[in-house]
Structure 1
């Protein structure tokens, strides 16, 4: 394990890192001594407020666009150095039954949620390989494990993340790169708070722990998996869901 001084300097990129689960992950990594850059796609106001509150650098780009990712990573590397920790957290929903789902709704979710994992792993993996160190955490979902009505696009993308993680872990192991996934259950974020109260109560009733998850629950898992000494954990999916789905 490398000395503490180097550990403190490790650079982490968290996609979708200025709101919800991503914001908690960014703050937790900073508290663990990492240098953090949080990416976002559109909400300048929220990103500026987050940067002012936390002192974490923010970078706007579309994670679904390979060339935009390429340009952004060039800026990040020039400004901060090589990325050693990558958290693929960015995600969207475009829910509908298959009968009502358009090809555009399918493509946008697959490109943003799963395509972004390809884009950012592709662009950071070589540097990690050269340094013989890397920590990649991909944020999956309970709905990628168990499925969910009206979410064939989202469930397919998140399930794809779990398979992507296992395959890339096999490529990274010999270079000191670990690749793991976290599958959150229902977490108390803006997205979940928008669910009608009666539906939310039914969801909570199916969680043995009797509550929604907190973003900090997920962030603790990311800090654990990205630690320098978490070097024997790779290809794993950690379910953080209060026991709702045991997989």
Structure 2
């Protein structure tokens, strides 16, 4: 996915009210920007971090600039915009990068489904069998260099796992897809130390037939693309 115009750097001063952050530009000026991430942003929102902004070029928006990436102390770019993950995965399926999800003739987005008032991120269709794909954006990493999810307790995420299990029980294919927007990790695992119920439910639904895929992205101010599959450690 090309980013146009390319992102530009700033320094994070503070994040607050979930959707807002104060930043300092390289010329010394300060402004408030939109934060397209409702999670805790564990390890991605420390004051003083180098971050990267997008100019929406929409003067009618209250907050014209959007915080799109963080940069670790080691210089690793981390995509923090959770809204991008669905498009990243869809693009990777369409271009053949995600080999496990080929052979479908239609890709539908945000389709209502299930018994708990849910919407599936991607519904892949062909003449024989539907595939329900729930996508989670992953930004956090543990001390061993493993990508982890969630970065805060997520009752909504656990609900989505139950819905996927129900789709398998109904005869469909179902996939939980972890879209990792950083390239310095070697594998993925559920963060049982943060949300033990989510981790236990993930193990349960995988045992019931839900597939778990994790793909790592290359991330730069000009482009973000999913590139390769990583092991999922349950």
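Per-structure values
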quantity: Source structure (of 1, 2) for FRET efficiency 1/(1 + (r/R0)^6) of positions 79 and 143 (r between Cβ atoms, R0 = 30 Å, to 0.05), computed value 0.90; calculated: 2
quantity: Parent structure of the calculated result 1.1, given that distance in nm of label points 7 Å out along Cα→Cβ at positions 159 and 183 is the read-out and 1, 2 the choices; calculated: 1
quantity: Structure (1, 2) behind the derived value -14000 of helix-only ellipticity at 222 nm (-39500 (n - 2.57) for each DSSP H run of 4 or more, over all residues; to 500); calculated: 1
quantity: Comparison of 1, 2 - label where FRET efficiency 1/(1 + (r/R0)^6) of positions 207 and 223 (r between Cβ atoms, R0 = 35 Å, to 0.05) is highest; calculated: 1
quantity: Winner on distance in nm of label points 7 Å out along Cα→Cβ at positions 135 and 167 once structures 1, 2 are ranked, highest first; calculated: 1
quantity: Source structure (of 1, 2) for distance in nm of label points 7 Å out along Cα→Cβ at positions 103 and 215, computed value 3.6; calculated: 1
quantity: With mean count of other Cβ atoms within 10 Å over residues 39-46 derived as 16.0, matching label from 1, 2; calculated: 1
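Bear in mind that the values in this text are calculations on the coordinates, not laboratory data. Model, not experiment: these values are computed from the prediction. Cβ atoms are built from the backbone, for glycine too; each structure is taken alone.
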